[in-house]
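Given below, in the form of structure tokens, are the structures.
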Structure P
Amino acid sequence: MKRNISAAALTRLAALIAILLVMTYVPGLGYIPVGAFSITLMMLPVGVAAVIIGPVGGAVMGTLFGLTSFLQCVGVGIPAVGLKLFFFSVNPFLTFIWCVIPRFLAGWLPGLIFAAMSRSKLPKTVSAVVACGLGSAFNTIFYMFTLWALFGRTDKVIETYGSSNFFKILLAVVVTNTLLELAVNTFIGGAVSRTLLKFLPARRKSKA
């Protein structure tokens, strides 16, 4: 029976988890505050895990990213920006879903995409860059869509922002953050992933 994840892959996962935690708790490494939101570089280790370990590694890293994001609301780590605290005050449980589920998907789906592309004749570098880029885009789009779906029609949001204005704010953030984060996570994440795949393969090639 084949193991879903090897000991070598677990070692790489542990190293990436350590990197993610450092980026979370050292100011200026993982989050760049921009107004009420933040531009995040946290998808870098998540995307690398999805490529060099697979969907399971990406899902674990994405979930951990989401958990650390939620814990900021209760004072663990770098303080959350004002908007996240606002939604935490509206509904802590929905805030937990908002922080965790989109990040889980943003880690899991790129792993599936890279695995599918790896079975084609495309170069590994292209597959890695595409997977990391899509992971970054998924993170922003899923995160903002979930925010709107969970909170967009709540009385407190409508009273504070207005329903249509809130949607316009989120749309503007999606466009801005997606472009900025895509530029960083796509090329850096893709380059790091391809290098690790070349010199430190997580899986041994199966014998014919």
Structure Q
Amino acid sequence: MISGVTTDGSSGIRNLPEFTDLPIPGDTVNLREGPELHPRCLILLPLVGIWRGEGEIVYPTIDGPYHFGQQVVFCHDGRPFLRYESRAWLLDNAGEVIRPAARETGFWRPQADDTIELLAAHGTGIVELYYGRPCTQTSWELATDAVVRSSSAKEVSAAHRLYGIVEGGDLAYVEQRAMVGQPLQPHVSVRLHRVAG
């Protein structure tokens, strides 16, 4: 038997367990626990954590604006990158959840010259490569260098993001997108509160 895997059929009652028996360190969002943050990631240190909040989506091709909730995770395993995950859900006017929405995962990869590479894969069939830099110790600006999409994905040609720690220690970001024949323009704005890290 492999540790943590059963042969008696009881695996059907398990759902995304946290395996503690991996022979390598787990990811952490807590800078006081787990592996040390890699020195190259110091320019991203304020991002490390789990963030939740709400935002707004607008675009000429949708009936919005729409409100949504979001959780963003920036974690690390001691190597020179942060793992990134974002999950969003649409909200009605009363703040009740309508359904799951955008989802993306990827890696923030700071380089020796303080440039940042962001690789972001979306559940909708789009993969983006961003390049950027810190604007200050608590803000970062990134723009796409390449966008690749599957044959079933929406046409996206460019994106631009600005992240920053704002008053009260919240994480805010805005995103512009050029897609479905439209020029680069505002699409998403979000304000998130730290819930872990």
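Rule-based calculations on the coordinates, nothing more; no lab input. Predicted model only: the values in this text are computed from it and were never measured. Cβ atoms are built from the backbone, for glycine too; each structure is taken alone.
Calculated for structures P, Q, distance in nm of label points 7 Å out along Cα→Cβ at positions 67 and 187 is largest in P. Computing mean count of other Cβ atoms within 10 Å over residues 139-146 across structures P, Q gives 17.4 for structure Q. In this comparison of P, Q, the computed figure 102 for volume of the Cα convex hull per residue in Å³, for residues 27-82 alone is attributed to Q. When FRET efficiency 1/(1 + (r/R0)^6) of positions 51 and 131 (r between Cβ atoms, R0 = 25 Å, to 0.05) is calculated for each of P, Q, the greatest value falls to P. One of P, Q was used to calculate helix-only ellipticity at 222 nm (-39500 (n - 2.57) for each DSSP H run of 4 or more, over all residues; to 500), giving -25000; which? It must be structure P, since only it matches.
Taking relative contact order in percent (Cα under 8 Å, 6 or more apart) as the criterion, the largest value within structures P, Q is that of P. Quick check on the output: 25.5 is mean count of other Cβ atoms within 10 Å over residues 59-66, derived from one of P, Q. Which one produced it? This value belongs to structure P.
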